[in-house]
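*Asks:* For reference, the structures are reproduced in the following blocks.
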Structure P
Amino acid sequence: MNDVELSEGDALRRMYRITAEQERPFESKLPDLLDLGCVYLGVETGFLTEIDDDTQHIVAASGDHVLLQTGRSCPLSKAYCRKTVDVDGALTVQHARVEGWEDDAAYEEFGLETYIGAKVVVNRDVYGTFCFADTEARDRPFSEDEETFVELMAQWVSYEIFQKRATERMQQQRDQLEEFTRVVSHDIRNPLGIVDGYLDMAEQTGDPEHFERCRDAIHRIEALIDDLLFLTREGQTIGGREEIRIDELARECWSFVNAKDATLEIDTDRVVLGDWSRLQQVFENLFRNAIEHGGEGVAIRVGDVADGDGVYVEDDGAGIPEDERDQVFVDGFTTGESGTGLGLTIIQQVVSAHGWEVSVTEGDDGGARFEIRGMEFVESETDDGE
């Protein structure tokens, strides 16, 4: 037991001073609070736990108990905290062996005679517990003031974790908004180029077909904006899955790409279950990336990967250096002077939303090869031999 004594008033004042330091991060305040609790309660150990999937994880700890150190974990069934989360207020144990804990798995695991803990609740869900303990028995029960002290600490931790998560969510939303703004300008450029080109042709020839192509491109812009808004709001969410012929999808996407002298070869007839509009974003961005970085007259090929669990899109351009391949899906990465690198970020988001994986390697002709694996294919009538 700790020999230093601290009055309730002094303990509360010190707790207030620690928690009121707005410039200090939550993680740096925790050790001070745990040390303070150990002194005030006269115990050797204090710790904050997080409970996840029936496992207790020690997030922060004060004291020398070998099993109660930061980073340690154990099954919740062997922890005192399993009972703490089931009570309102604080759970207290003055002398565990006397109070019927001698055959308990937690007592056998940790050997704690003294224990006081309160649950930490974040957004109405149990996050974990804030606890203090000792391997020696306590000569008196925990007072109401001491229980209140621990409960206040647990409530403060609950608030701090809630605020930390809220701040992280806000930052993520700001990042998504910034990315959305850039993605819109990036992905709308191509259909706008189509509108501009066909308007010029319409002015020269008066052919109504050119106006129809302009309308198609404008409709594509509208659909793209809707998709991007949905993707920004819902993160990794996709819409319903349907049977999609990859060759048909690739040809439609190619019609929206300003290909100039580039060529497309399609060597697959697979049918995949996926979200058509999301996969349009994938193939259009892969095609545009190949054209932007492959040079004039780049040849692009779409085919099946060797082991049959996905498809690839490759070109015969300069390719991507091996030491840069791990970075290509990082937001903003680009090897071109005019590119923004956002198209590859979209590709990874959409592929991941389908539960697939995308990687980049070297193509057969030395260019860039993007492989999408883990796809769920649908057997066609030809495959069934019908």
Structure Q
Amino acid sequence: MLQIDSRQFAQEHDLYACIQCGKCTGGCPLALKTRLNPRMIIYRLLVAGNGFNLEGRDELWDCTTCSTCYSRCPKQVNPMEAIIALRSAIVEKGRVHPNVKTALESTFRHGNPLTMPREDRAKWVGDLPVKLMSDGAEMLYFVGCSPSYDPRVQQVARAIVRLFQQGGVDFGILAEEESCCGSEVRRLGEAGLFEMIAEENQELFKGYGIARMFTTSPHCFNAFKHDYPGNGLQVQHYTQVLADLVERRQIEFGRKFEKTVTYHDPCYLGKHNGVFDEPRVALRGIPGVKLVEMDRSRQKSLCCEGGGGRMWLEGTNPGTRLAQWRVQEALDTGAEILATACPFCLLTLEEAVKHLNVEDRLRVMDIAEIAAQAL
């Protein structure tokens, strides 16, 4: 039997502050379609006495760690972090889904969860003249795993390079030296592996004297900003840098992108870090763009269902995915382009467009791709 000391666990995670109001479950997008119920999980932990049985708790893997539960809690209880800790207890006993095991082992062996060789990490660069950090640069561009290896997301990385080079940003990459930030590793419950990754990355950054960096992914941005203790780094998401360049008119757009665009706020950029305005500033600064909003936007944005390790898991109810609902919401605005600024969102939303067979009505693009087309 897989048990934890529920009293000690509740104390460590401040669960005794919970008033069982249900706002966490009421706001949880996965509670609409799976057995995941943050309020009930906390309740059962509080009444379990010394023992809480984790056997058969498959719903713990449904959580996308979108943080809606935490943002809505009037007592500042964090069900998301409690779920991550419960996952850790399961992982410690080796009770993990084969897909999760493969992703974790690949991250340990190859520095990425995609089972791709480290020596191929910089192949996305192609013929672009990109500086290495070993050549000296003011900022590190931390590319991330999906933008380094996934052919679709590689296009985003290349667009960012083109934009920032025109904007005069002095940046470099780590190429084969770059490793996973560990964000999904931590949220899948592998705390030990995350600590190792964080330590190795910080040593690498320190060796190059890196003080400033920007990332492709909000997940990397969040990890370096919040999960790496006292790293002293000034971390930005690329949309923050792009918005500044657009406002200062350091990027010269030579064409118009005459499309109606709606923007999907990624959870790890919006809910986790409050970055709502900069992506919109960047979009509005692109000539020809007509920006319209979905009803659920900014803090109310609907999760795409790609975070928290869900890129490797189907969940307890693999039916209609949240991304499909999100695509329908985008269609309801009359938009031609569904824009986002996260590799996971890009892939899940694009898959949803294909699944719903609406490719002739809606196209999913990253903000960087839209801006690069207007150069």
Structure R
Amino acid sequence: MDLRLTEDEIAFRAEVRAFVRDNLPASIREKTVAGRRLSKDDYERWTRILAAKGWGAPHWPQEWGGAGWSPIQLSIFLDETQRGNAPELVAFGVSMVGPVIYTFGSKAQKQRFLPRIIDLSDWWCQGFSEPGAGSDLASLRTSARSDADGWVISGQKTWTTMAQYADWIFVLARTNAQAKKQEGISFFLVDMKTPGITVKPIQTIDGGHEVNEVFLDDVRVPADALVGEENKGWDYAKFLLANERNGIARVGVSKARLDRVRQLASIPVYGSGPKIEDPFFRAKLAEVEVELKALEMTQMRVISNRRGAGKPDPASSVLKIKGSEIQQATTDLLMEVVGPYALPYRESDDMSNEPPVGPDWASPLAPIYFNNRKVSIYGGSNEIQRSIIAKAILGL
């Protein structure tokens, strides 16, 4: 199998790299490099820069405002934007609900929602997981009952990322309690301003507010909030999750983080020489770099198979597992570089009178480390991915 890029693909990589270099606002790049949290405005600003270029929904068909790129082009785009420290596109709209709408939605839903997803005029969040339904999502208990005016939805969702910013939420709800659990679920589009919706923050281990609980108490939505057919929501959810896992290896993110590791490891800290002079540290760094190169090659094989076969390769589960392990390994290296100065974490806007401890670049590293404990869980936990590999690849 020839994994080399064509001349056109090499030129496309150069185009994307130059665009990121020339158009990503310096203030956003500096935040991303430092590992500080991006604001809602940062995401919107960069998304609209991409949308103006025609790259706001790169993997969508051109018919719906996308770039119509090949899997290889999309992989190049993700790699170069991540390596260039640009914010990632907000996946809940462009990678999740958008493809569901243009594939299964009504003409009115497509016309109403798709253009506003591309430029982030509407921010979406995902109403899937529940306190008793995570990996076994089909056990969800949120319900929707129909009446003369539409639907009434009641239940609770959790781990709802960025719900505090969202204008809309896509919700899986049970519409037939008597059917098999996968066959009685429907897919709804719900305005977050609808009476009966309450968002409560969940503070994560890194001290941030990234995820939330969402309560739906007799939330009344119109009949056209339903996507596709009633009780077909599980099919749409599986379609959505397949799209969610595109680019799940996040090779560019790990490349950028290793760039940061090498940069910081050359700076002397806490009374000793640069960490890069430590042969044991260099060996660890080299090991992660080799693993990342192998992951990148595996990703290219998976993408090439998809280009030839026209369907996802179960080997993408390997990308999820190794990608998350390498992302976590890069944060291990960052923590080793900074050593004890990672401990006294303070937000950049902390107004206390306590003097800073250690260099300014040290304070975000512990939160990055702790936040990345999640990457082996979301997008299908690594345990689930190993089961997929055992069944679909090894035939066990």
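What follows draws every value from the coordinates through simple rules; no lab data is involved. Just so you know, these numbers come straight off a predicted model, no measurement behind them. Cβ atoms are built from the backbone, for glycine too; each structure is taken alone.
*Asks:* Quick check: 2.1 is what I get for distance in nm of label points 7 Å out along Cα→Cβ at positions 37 and 141, calculated from one of P, Q, R. Which structure matches?
*Replies:* The read-out was computed on structure P.
*Asks:* Give the label, chosen from P, Q, R, of the structure having the highest value of FRET efficiency 1/(1 + (r/R0)^6) of positions 21 and 325 (r between Cβ atoms, R0 = 30 Å, to 0.05).
*Replies:* Ranking P, Q, R on FRET efficiency 1/(1 + (r/R0)^6) of positions 21 and 325 (r between Cβ atoms, R0 = 30 Å, to 0.05), first place is Q.
*Asks:* Using the calculated result -0.23, -0.64, -0.92, -1.23 for log10 I(q)/I(0) by the Debye sum over Cα atoms at q = 0.06, 0.10, 0.12, 0.14 Å⁻¹, pick out the matching structure from P, Q, R.
*Replies:* Q
*Asks:* Consider the structures P, Q, R: one of them gives 104 for volume of the Cα convex hull per residue in Å³, for residues 157-212 alone as calculated from the coordinates. Say which.
*Replies:* Q
*Asks:* If we compute distance in nm of label points 7 Å out along Cα→Cβ at positions 5 and 197 for structures P, Q, R, which one ends up with the highest value?
*Replies:* With respect to distance in nm of label points 7 Å out along Cα→Cβ at positions 5 and 197, the highest-scoring structure among P, Q, R is P.
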